[in-house]
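A short reminder: the numbers here are calculations on the coordinates, not readings from a lab. None of the values given here were measured: they were computed from a predicted structure. Cβ atoms are built from the backbone, for glycine too; each structure is taken alone.
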Structure P
Amino acid sequence: MQTPPGHRKLVKHYHDPGHVREFTFSCYRRLPLLINDVWREMLCRSIDAAAERHDWRLTAFVLMPEHVHLLFFPLPTAAKAEHLLKGIKRPYSYRIKQMLVQQRSRLLERLMIRQRPGVRTFRYWQEGPGYDRNLATEAAVLAAIDYIHLNPIRRGFCQAAADWQWSSARFYADPTSTSDEALPKLNRLPTEFFW
């Protein structure tokens, strides 16, 4: 059944403390806004800051031109997932808006929406929390990591997952490789996550 025009699809979200979580969210209208390396690095810094502030640890990711996949595990003191996501998305989109205003970019107008009569809002991310799910088994976690890393290959951006810079695939292909400073900080899953 199709969602009627003007209505958002309802997505059920689960918050089971202790489970690994997969998050996917998209740029506004799935525009390819994540093609600029400076903006990608800014997003990586926003991911790091939010993860640190809210006690979540990033274990896999891929930045695609119009969407993002993140795999996190919570520390025992972790904030709710919605606080983590808000901590990633809001500061980042605010900084992008400020850059666009400063540059007098025409893109700014494309990302402004009419929220209600007389009120316009900047929209970098698609409205809503995106997609998320709890991963409760080792098989589900490993499948999610593979799915995330294969995104650039499926889109024809590279031949091998480790060739896509904006992904954690190299971290998994060669754990001894040095970390790329442009990317967010990655953490291996603690052994207690492998049941």
Structure Q
Amino acid sequence: MAPTAPGKSEDLVKSWIHKGTPVIILSSGIMHFIYAWTGKLTVVGIWAPVNESVWEHQKLAFLPILLWWIFVYLRLHKKQALLPEKWFFSCAVAELVCPVFIIAFYYIKTGAFGIHSLLLDMASLVLGVTLAQYAALHIYRYAKAKRSDLGIALFILALMMFVLILFTFEPPKVPLFMDSMTGGYGI
């Protein structure tokens, strides 16, 4: 099958990125409970939050975003002529934007305003994922792709995975990593 014309291809990419937003949000909600549902399996704790720390909640969106972007790439790359360096760099942008937004939102909400609200915490995830998807779409549409971008993107994604896993088992003893319910850290 021949690649689609650039305008039509961009519309299809935009459509898939938009479709991914609610899928990622719903998957993120499931991620919150999966560690407990599986009897606290360590292998699940690598990818799902193991406690109620701000840091562990960054795992809520990481795997759903990554899997969505991989799924769409595998689905579209041949017939839509997606450039892997551009696609995965956009994915890495989404993976960076989401946690930065959620952490900033949390600390502004609680630190600056003294607000503790589960509803606002959930809203920050929805907003973080949505903002991440739009930022990634913007990068995909307007960034000039270079071959080195694929290496940079894969390095960023691997580093993020490594840090998420490392700090699950060896978290720094600072408030970002402290379980708000137990006062403990990590697994």
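One table, with the values for the structure above:
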| read-out | value |
| --- | --- |
| If distance in nm of label points 7 Å out along Cα→Cβ at positions 22 and 38 is computed and equals 3.4, the structure in P, Q | P |
| Structure from which -11000 was derived, helix-only ellipticity at 222 nm (-39500 (n - 2.57) for each DSSP H run of 4 or more, over all residues; to 500), options P, Q | P |
